[in-house]
Structure I
């Protein structure tokens, strides 16, 4: 590939300004949905347990 002869990663210096560094520090941030989804999963599982307990009470 042509990019392997050019090797732009060798000239890359990364962000230099405080603003650029602040923007780059957020690159991996995905929005924090993991904690929300975990809590939602716990609520759904609790509801399923209650539903199973109700069914088990009706049909011993």
Structure II
């Protein structure tokens, strides 16, 4: 992963809320979209109470 230098104001604009930070983490985790680490299925859904995703095939 390529890293770039940033100042605190730019960082705050990009990652200042839980939603923005979580969205960025998800985009970095799944560059080509969701892919289950257990079965490889490409469809999942959000579990909002745990802030995670669950595979719609194997439910991992």
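Bear in mind that the values in this text are calculations on the coordinates, not laboratory data. Note that this is a predicted model, so its numbers are computed, not measured. Cβ atoms are built from the backbone, for glycine too; each structure is taken alone.
Quick look at the values:
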| quantity | calculated |
| --- | --- |
| Computed -10000 for helix-only ellipticity at 222 nm (-39500 (n - 2.57) for each DSSP H run of 4 or more, over all residues; to 500) - originating structure among I, II | II |
| When mean projected area of the Cα convex hull in nm² is computed for each of I, II, the largest belongs to | I |
| When distance in nm of label points 7 Å out along Cα→Cβ at positions 9 and 41 is computed for each of I, II, the largest belongs to | II |
